[in-house]
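Peer 1: Dropping the structures in below, format is structure tokens.
Every read-out reported here was derived from the displayed coordinates using simple, explicitly stated rules and does not represent laboratory data. No experiment lies behind these values; they were computed from the predicted model shown. Cβ atoms are built from the backbone, for glycine too; each structure is taken alone.
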Structure 1
């Protein structure tokens, strides 16, 4: 009996080992060495593997909120990882696979994913699909969601608004997709494809269209509040911070737009097309022109603080350093005060990088779903950039009490 158990254990161990080697031979990826990261004041917070078929799928999108990191594969495998520990919260299959898709977005309760002609609403904590909605037109962006409505842009230039409560009522009554029209609150039409995901704020949504315009439309009445026109198409996602929108254009300019009025607060001429999202960290706006390095601008007046020629895209930022990518896949570490190069880390296997302007964590992944989180050494609690008001209040530890002898005890001694 003992021999039989030992034989079974050896067979099980051999099977497990062969699976590890098979996956390793497919990925052939090393985790970054702690000493290498420590040289630049960084450490690996965690690593994890997203659920996917590593022999046929690749990561299509990676996105995050302050709680979770979301990974969507080309085959429709969707994984939610705890943003601070890397623990897998849930994974599931969305749609038939290989459909056009967009990065996931979330509110307090739901995670939304546009894949093909479907929108999936997933419970943020449990991972169950609460409902799915057949969309009236092919999406061109991720949706935007608050606790009442969903907005998404389309290839035909439309923005649709849907009522979340109506969708759930229809789903519970088994009336989807036939009665989807009832949940549609309104539709706003532009002259060309919607190119940026809607941004919700101040009772309006803001979005750009390939008709060279940035729009502000009221969330409830579909009323146009203002329209800002540019000379060339707007292809870069919008940056935002404290009532301002940061718009990069193909005509070599960056505009800071008052989100409520639509007026220009300042303009910066980059000299090259802007096709990547301007990133706002505290009072700094980081702009990455095409093949033009990175400019650090003042958020309030657009004054150029510094420039570096090496980076090509934003990865993350801490209080002191800016983490960026270059064209060969290195992680370039820059000093935030003057953009001086501190060093470069070869992470060319980790080609998928989420530009994290929410917190100070850097998320990088291989195409086959190996994900790592990098942070500053000793920074166990994240710093919130985009929404500092959401920063958790950490408990203050009371100082240790020292027992001092009383006057009576001193007298007795």
Structure 2
């Protein structure tokens, strides 16, 4: 039996795609994947640093794993590793830290450590991050997250991602098509496109996001695509019209708004106003919904931050009312987290944690109500569902094209099949 490797992934779907790619490479070399709660010879931790809580969670995990297997090699990569490499290397048990530039070398450098144990950190300044690590997830039997882009040039005032992942750059379309074909050969039926700023695709290859969508749409075996997150200013009418023309891309959009208050959006350094955002949502609905389907066919998941510095009660009410009028199907709510190195962290008008918690709770209630209304409005309709392999309480589940979760009695014959059902 080969040496045992366990993987812990924190944060975004981009990290999951990268971790899964490490696992395939280790397995190809004869290593064996084991559960993250098991004793292992090597632990690979792919970190997030979007909040202070994420950093703390990573530190706690490292200590727990070192206690479980004191002699194991502990390799740490991801955003936290790029931002604070020495802080991580100083934690007992950590052997190697790899910043963004060195992600492609993780497997080879960990293997070198097996021969000669030494504590090392491989990092570079953010302006030195040039490499891009092609990756897709293959842990699920039915769906894959395909990394198409990395880095960001936007420098929003609250965000450390440009400091952790570098400038916007992308993987060539030819490579991505080959990876999609490889995923299809494994029986995967649905691909979710992931990136830091997905719609900014093309910066390093001179290609366009629409070029990518059209190329992937031709891959045999992949029947459904979703776009995980895209900035509203980059989701153009041309892209929406093409998706709506009868493609394999589903009526499901994850679009960050971050605030429904124009003053706050300006201070965040976002690239749109609430009016522009609302117009974009309305445009998508007009292209992809009939009058009878209004507010019910397209699933909109929207990111929003509460408690940004200087956000008053009135500012928050503007956000709440804006989102209530917009009627998305789901809200992904983030309490603002103060991150060193960002402009917002320097502001003296930080919002109290108790105030953030109250605002988060109100938006969560709104999200629950909007999601229930969206699901109820789809009851009685027929929809195609891709059933997944997980079993829970004798049931299996899957998602419609517009991302409504549907459950049925577990039947292994249904795994990976797209079935028309009545919701």
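Peer 1: If distance in nm of label points 7 Å out along Cα→Cβ at positions 80 and 360 comes out at 1.7 when worked out from the coordinates, which of 1, 2 was used?
Peer 2: 2
Peer 1: Kindly point out which one of 1, 2 the value 2.1 was derived from, the read-out being distance in nm of label points 7 Å out along Cα→Cβ at positions 120 and 200.
Peer 2: Clearly, the read-out refers to 1.
Peer 1: Thinking only about percent of Cα pairs over 19 Å apart, for residues 64-143 alone, which of 1, 2 has the largest value?
Peer 2: Once percent of Cα pairs over 19 Å apart, for residues 64-143 alone is tallied for 1, 2, the winner is 2.
Peer 1: Thinking of 1, 2, which structure, once distance in nm of label points 7 Å out along Cα→Cβ at positions 224 and 368 is computed, gives back 5.2?
Peer 2: Source structure for this number: 1.
Peer 1: Of the structures labelled 1, 2, one was used to calculate helix-only ellipticity at 222 nm (-39500 (n - 2.57) for each DSSP H run of 4 or more, over all residues; to 500), giving -3500. Name it.
Peer 2: 1
Peer 1: State the single structure among 1, 2 that was used to calculate Cα extents along the principal axes in Å, giving 67, 58, 47.
Peer 2: It must be structure 2, since only it matches.
Peer 1: For structures 1, 2, which has the highest computed value of Rg/Rh (Cα atoms, Kirkwood Rh), for residues 280-351 alone?
Peer 2: Details: 1: 0.96; 2: 1.12.
Structure 2 gives the largest value of Rg/Rh (Cα atoms, Kirkwood Rh), for residues 280-351 alone among 1, 2.
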